[in-house]
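These notes open a run of structures that come right after.
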Structure 1
Amino acid sequence: MKVANSLQRYLSIYAALWKNSIVREMSFKTNFLLWIMVELLWFALQLGFIAVIYQHTDRIATWTKWEVVLLMGSSHFIQQLFTAIFLTNCAQLSEYIRTGRLDFMLLLPVNTRFLISFRQVDLGGFVNAASAVAVMGYALWQLRLSPTVTQIAGFVLLAICSLFIHYSLMLTLVTTSFWTVRAQGIVWGYYSLFNVARLPDAAFRGFFKAFFTFAIPMLLVANVPTKLLAEKLDSPFEMFLLFALSLVCFVISEIAWRFSLRHYTSASS
């Protein structure tokens, strides 16, 4: 009963945060629409780049053109969900520390990590995620594939694991703000690593493949969900690995968060 009441309380808080985010976004409609257009154009340019590459080759490693388009759609889908839910919140942590607003948040009767992580919602990210789903659907049609309900459910669960990997790694990086105060360069540097997630894992070899699979698992976050839809998974090991690494990354982020809070002396100190 206590857990249920706590869950209901946090859901109501998150609903209020959503309401505030909608009001804020609708106050600046032009900015909202322009940002969506920028993201759509960027996504279109990436797809155009793939089209140019496949004018000169039939495959990248074992991946055909429409399999790579499916991969890019999956990667963009996960990236935009991460942008919508977590990116802005994580990026603002350094400002909370610098301006002293974190002191106020620590006094509120709510889990501080929850408030930091979910305070704002970027609604444009959900619109752009929908465009990625449309591209994925077209790529599956070109591949003559019709995913089953089980495959779609598996894709959603794997995408959630990938989302938590991105969130956990980002939060771990921004905890350096407790010592450096400003960490925007680190945050946006990590965001650029999404470009690795759009590439087929079969194109990597040796150290780089190991590094981007186990140390910073960028090659898993989009490749594994895509392989499930494209029927390219040879065994369930990659799915188990993605799930395990999402748990490991989350635990590491929690350790880093608590360690940072213990050494936080407030903005007035």
Structure 2
Amino acid sequence: MDIKRYLKLYAALWKNSVTREMSFKGNFILWIVVEMLWFGLQLCFITVVFSQTETVGTWTRWQMVLLVGASNFIQQLYQAFFLTNCTNFSELVRTGKMDFLLLLPANTRFLVSLRVVELGAFVNALFAVCVMIFAAGKLHIHPQPLQILGFLALCGLGILIHYSLMFILATIAFWTVRAQGIVWGYYNLFNIARMPDEAFRGAFKGVFTFALPVLLVSNVPTRVLADKVSSPSSWALLLGLGLIWAGISEWFWRLSVRRYTSASS
């Protein structure tokens, strides 16, 4: 792959996204406000929970705020780069635009996955960072540069897992034509990520730790910042699941493309 060529191509996609957002400024601002209000409701939920208890497992009030902030940070970055592209995948298949993308002299998965960037999500991610900084101050923790780098790396792995799983679900459109409901269904599972893993037990915890690892995606990076890491095994698990799901995602994509015959067939 010619990296320089794809960087130029991605820069062009960014330019198109900026133009699109600035053409509908009201929608851009409204979406930011709606996302901030939803984030505020999540923080209010913590207040309700801790009006009845002192801890959730071993998580205190401000550690929970840190967790919700980290979860929202990961969710917003995922939304910025991948969510719109995955949810619109079905429309590419249904309308025949996929035919056009397959003919372009560029990697089709690259184009399908990254052609739209949601710029408003970066604003909401910044707000999540502010909440994390405030919570860290309340906890009197001062993460070292290595901790911050570890946190960002683990967040990147979490985004990779979310993308891989949602892309698999999106490519079901090659069989069903419409798959938005399935994709949005997985996206709604992101809400589980804002809860401490210690709040769950049994099969539910197993499913959302190993099969659909939404609990790992936010809990592991937050533990790094909050000095709650007892073993590096969780890092290895997150890395392993990221690589496994990325591999499965690529295999399923190639299988799906081979099945696709065009919108007119």
Origin of the derived value 16.4 (mean projected area of the Cα convex hull in nm²; candidates 1, 2)
1
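State the single structure among 1, 2 that was used to calculate FRET efficiency 1/(1 + (r/R0)^6) of positions 173 and 197 (r between Cβ atoms, R0 = 35 Å, to 0.05), giving 1.00.
It was calculated from structure 1.
Only the coordinates and a few stated rules stand behind these numbers; no lab work does. What you are looking at is a predicted structure, and each value in this text was computed from that prediction instead of being measured. Cβ atoms are built from the backbone, for glycine too; each structure is taken alone.
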